[in-house]
Structure P
Amino acid sequence: MDEELNQNLKQINTWKRIAYILIFAIVMGVVRTLLWVIILLQIASALLTGSPNQHILNFGQKLSAYIYHILLFLTFNTDVIPFPFSDWNKTEDLSNNLELTKD
């Protein structure tokens, strides 16, 4: 048991992932703040024009897909490291595959 634990503690890939998790935990804080800005802008747009702003909708969808990608990585559901350590297209592909339902 102790030998197996020592082997696990010496795996460089695990320590790299822990470093990435710490980085993306910080990124999530920044992105969460940005998400609130987007929410407030959409509320303002809906109140002033009667409908949501299409550009903000698109950005919000991409940002939501990015958050989802980060959460999948943080919870070990994927080994694909989110942007900026991998190609943004991986997040774009995820964004295009999200099915959104509107009432």
Structure Q
Amino acid sequence: MGNEFLQLESEIIKAIKTVFDPEIPVNVYDLGLIYEINVEEDNKVRIVMTLTSPNCPVAEALPEEVREKVAALEGVKSVDLNLTFDPPWSKDMLSEEALLELGLL
């Protein structure tokens, strides 16, 4: 059972990496906007994410896009996505790939 969860989590991360912040040419996963991904026993997925700013003009669109991409994955029963601003996002949350992409490394 553990392997199935890891496999599904890997698929979820791949799906999330196809969602890009329109203002920064980096996917939301490498931006550090995804705080938590939990796959529960019945394949219900819980995601906690943030935005680069509470005033982000795409505040409505990004979480919805993440929810839709994950919900479309085979084996996912449902997606519960929570938006949080605690802790607030900062550039320290960027992955190494994002830092390279943005020329910050």
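Read-outs: derived from the displayed coordinates by stated rules, not from any lab. Being a predicted model, the structure only gives us computed values, none of them experimental. Cβ atoms are built from the backbone, for glycine too; each structure is taken alone.
Say we calculate relative contact order in percent (Cα under 8 Å, 6 or more apart) for every structure; which of P, Q gives the highest result? It would help to have the intermediate numbers written out before the result.
On the way: P: 20; Q: 29.
Ranking P, Q on relative contact order in percent (Cα under 8 Å, 6 or more apart), first place is Q.
For the read-out FRET efficiency 1/(1 + (r/R0)^6) of positions 10 and 50 (r between Cβ atoms, R0 = 30 Å, to 0.05), a value of 0.00 was computed from one structure; give its label from P, Q. Don't jump to the answer; show the numbers that get you there.
Values: P: 0.00; Q: 0.85.
Going through each structure in turn, the value belongs to P.
Matching task: 18.0, 65 is the computed value of Rg and Dmax of the Cα atoms in Å. Pick the structure from P, Q.
Numbers: P: 18.0, 65; Q: 13.7, 41.
Comparing all candidates, it corresponds to P.
Given that percent of Cα pairs over 12 Å apart, for residues 42-89 alone, derived from a single structure, equals 67, which label among P, Q identifies that structure? Can you show the working numbers first?
Details: P: 67; Q: 62.
Structure of origin is P.
Assign the value -9000, calculated as helix-only ellipticity at 222 nm (-39500 (n - 2.57) for each DSSP H run of 4 or more, over all residues; to 500), to the correct structure from P, Q.
That value comes from structure Q.
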